[in-house]
Structure I
């Protein structure tokens with residue numbers, strides 16, 4: 001499988017090879033089983049803590065948050081954004097990944113967002129910004145008043161990296177993200193995304209000024225090469241600008257199993273979230 005960089009390599013790939021370069025589901029044979037177990041665990045977790053679910057931060061149907069406030073309103077809060085290439089999945093399916101940090105005394109907030117093609121990526125980015133605005137202004141009324149650590153997986157990793165500069169955010173943990181959008185226009189993903197030149201230029205974290213806040217960038221060592229390349233390149237860009245935050249390779253993890261270490265209080269990604277916040281304070 002080829003990678004999208006350097007560009008001359010990307011240019012030699014067939015359409016099928018370009019599609020495969022970003023097809024995580026195809027790359028992980030048991031991805032459907034992993035997703036089914038995730039969905040069941042998330043439903044059970046939400047059923048145990050139903051007090052602050054489906055809280056609206058905007059008027060659209062998917063502009064809602066699931067909130068899991070800690071006993072201490074001043075505790076840190078992980079804001080976890082789901083993935084699905086901006087066109088699949090929902091916040092409700094990812095509640096299980098709140099369990100690790102919730103058990104460690106953190107609050108967790110999971111924002112939803114309108115999916116493509118109903119929304120353009122520009123609109124999706126704006127919705128996450130609106131969710132962060134809501135958490136800053138209205139979070140304390142729901143028991144969330146501590147520092148926000150923005151995180152997300154896959155497309156959510158992109159959205160987390162993009163919003164690191166939001167004034168409400170103290171630090172970030174981007175997991176298996178896409179930080180250069182240009183190659184996606186040459187793949188099956190663009191049928192729904194319909195990316196424009198302006199969106200690629202203004203929404204790709206690798207093309208934007210470096211935000212000087214702590215950001216941990218995680219990837220699985222068994223991910224598709226395109227995502228490994230993006231993670232390493234984004235970290236190198238930030239390191240070159242002396243921006244704080246480690247590169248976190250998760251040994252043996254693929255695009256779907258990487259999140260398991262967020263579900264346990266002592267998991268690698270849960271520890272990375274605590275560490276990156278410590279760097280910010």
Structure II
């Protein structure tokens with residue numbers, strides 16, 4: 001299904017539940033892959049959340065059983081659907097400009113929880129890493145799958161993943177492109193469950209866990225919590241690193257190497273559909 005068959009107003013759904021704002025990527029037929037219009041809708045949703053005085057916590061999730069399977073590869077060759085690829089990033093601009101996946105360059109004043117069911121891979125894991133906390137259920141599958149297609153991490157993945165899991169584990173995941181199931185995600189502290197655990201996967205759907213966690217966070221003294229959180233973000237400035245990542249990523253994209261990987265991906269999908 002191409003973008004012209006989609007309702008732009010429904011690419012991203014926003015729901016308020018008390019002090020919690022739920023932002024849902026709503027392209028289940030694409031495993032919630034993000035194209036340009038979806039990236040812009042996500043960016044706007046988080047701009048609105050940050051300005052909303054009645055909202056304390058946001059949850060980012062995906063419709064139809066998957067979090068996000070990355071950038072929409074079919075959109076790369078379609079100018080109307082292509083993801084934003086601007087390298088302009090004013091140093092003192094907050095909450096920050098739009099990134100290829102939407103909000104990935106933003107520094108918000110309030111916490112965001114990723115509720116991960118199903119795939120959170122490629123650009124999807126970059127969105128999850130942008131969030132402050134990642135909550136998984138047994139269906140979660142994370143990974144740098146774009147490694148297998150020759151598509152670079154271009155939205156903070158090479159910077160945030162080592163910050164979260166350490167350089168050694170990050171190198172394993174980034175270089176191999178292998179899948180990380182929910183149990184391993186807990187062990188390497190890439191994700192948690194609620195109640196907080198790095199040992200045992202909670203069978204409750206990730207969104208339900210995230211809602212319970214968000215309710216807890218909303219009850220805390222907000223000024224203190226938000227300032228402590230912001231201090232952590234500002235202690236790890238990533239703007240320059242992300243600009244270098246973007247520069248190297250664009251070099252990869254202009255090399256043309258990724259086109260073969262993408263074509264193999266589409267050909268493989270055609271073969272699978274033909275056998276059904």
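Of the structures I, II, report the one carrying the highest value of volume of the Cα convex hull per residue in Å³. Mind showing how you got there, number by number?
Details: I: 114; II: 129.
Result for volume of the Cα convex hull per residue in Å³ over I, II: largest is II.
Where does the value -10500 come from, among I, II, when helix-only ellipticity at 222 nm (-39500 (n - 2.57) for each DSSP H run of 4 or more, over all residues; to 500) is the thing being computed?
Answer for the origin of the read-out: I.
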Top of I, II by distance in nm of label points 7 Å out along Cα→Cβ at positions 28 and 156, largest first: II
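Here FRET efficiency 1/(1 + (r/R0)^6) of positions 84 and 204 (r between Cβ atoms, R0 = 41 Å, to 0.05) has been calculated and equals 0.70, so which of I, II was it run on?
Values: I: 1.00; II: 0.70.
Going label by label, the one that fits is II.
Coordinate-derived values only; no laboratory data. Computed from a predicted model, the values in this text were never measured in an experiment. Cβ atoms are built from the backbone, for glycine too; each structure is taken alone.
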